[in-house]
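Readers should treat all values here as calculations from the given coordinates under stated rules, not as data from a laboratory. Owing to the predicted nature of the structure, the values given are computational and were not obtained by experimental measurement. Cβ atoms are built from the backbone, for glycine too; each structure is taken alone.
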Structure I
Amino acid sequence: MKKLDEEQLKQALVKKAVGYDTDEEISEFVVDEDGKQLLCKKKVTKKHFSPDLAAIKLVYEKFFSEVQNKYESMSLEQLLQEKARLMQLLEEEKKNANRKMQAPE
């Protein structure tokens, strides 16, 4: 069994928490006179996995409670500085998105 690092586990847990779509492949084979298996039918369907409540709870407890505790211990001045920093990041992302949309292909 291959070892999973912490980041891979986190990504898998988040994927299960938010839900995901995947392709499901079903193949049917027939055996010919020589005993060889030949592909007869192949069906690929999209399968949706809904968000899992237990995974959501675990993600929140593991990752967001740490963030919440961080902000709860901040002073009002520190919170305002953090708000300004986050607002600036959002503005930069918005400008980058607008540039990408306006860029000629």
Structure II
Amino acid sequence: MSQKCEICGKSPAFGNQVTTRGKAKYLGGVGTKVTGISPRRFLPNLQRVRITDANGTSRRIRVCTQCIRAGKITKRIKSRPFQLPAEAQALLASRAKSGKEAKKK
């Protein structure tokens, strides 16, 4: 499984890990010295998220946290555990309207 965001394509970046020793000058020391430089990888912060596609199907993808925070994905739409039948919803709506009219008078 590759370390790559499926939205923006962010992938691992390469850099150096710099090891230092000594006390900083502003803390009263003689300054820090670099004692070693070794290569390292900066991995993207990927999360597995369930999303809803354009055609309405749910699937899991790996997305970086910046894409999630920016709102570039639509999280999965969960179905409600219980929904009233259409007739009952219409009845409740009509009762609510009649209640509002009675309060106005």
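Here are some notes:
- Source structure (of I, II) for mean projected area of the Cα convex hull in nm², computed value 13.9: I
- helix-only ellipticity at 222 nm (-39500 (n - 2.57) for each DSSP H run of 4 or more, over all residues; to 500) derived as -17000 - corresponding label from I, II: I
- For the set I, II, ranking by distance in nm of label points 7 Å out along Cα→Cβ at positions 46 and 86 places II highest.
- For 5.5 (distance in nm of label points 7 Å out along Cα→Cβ at positions 6 and 38, calculated) the corresponding structure among I, II: I
- For 1.00 (FRET efficiency 1/(1 + (r/R0)^6) of positions 14 and 54 (r between Cβ atoms, R0 = 25 Å, to 0.05), calculated) the corresponding structure among I, II: I
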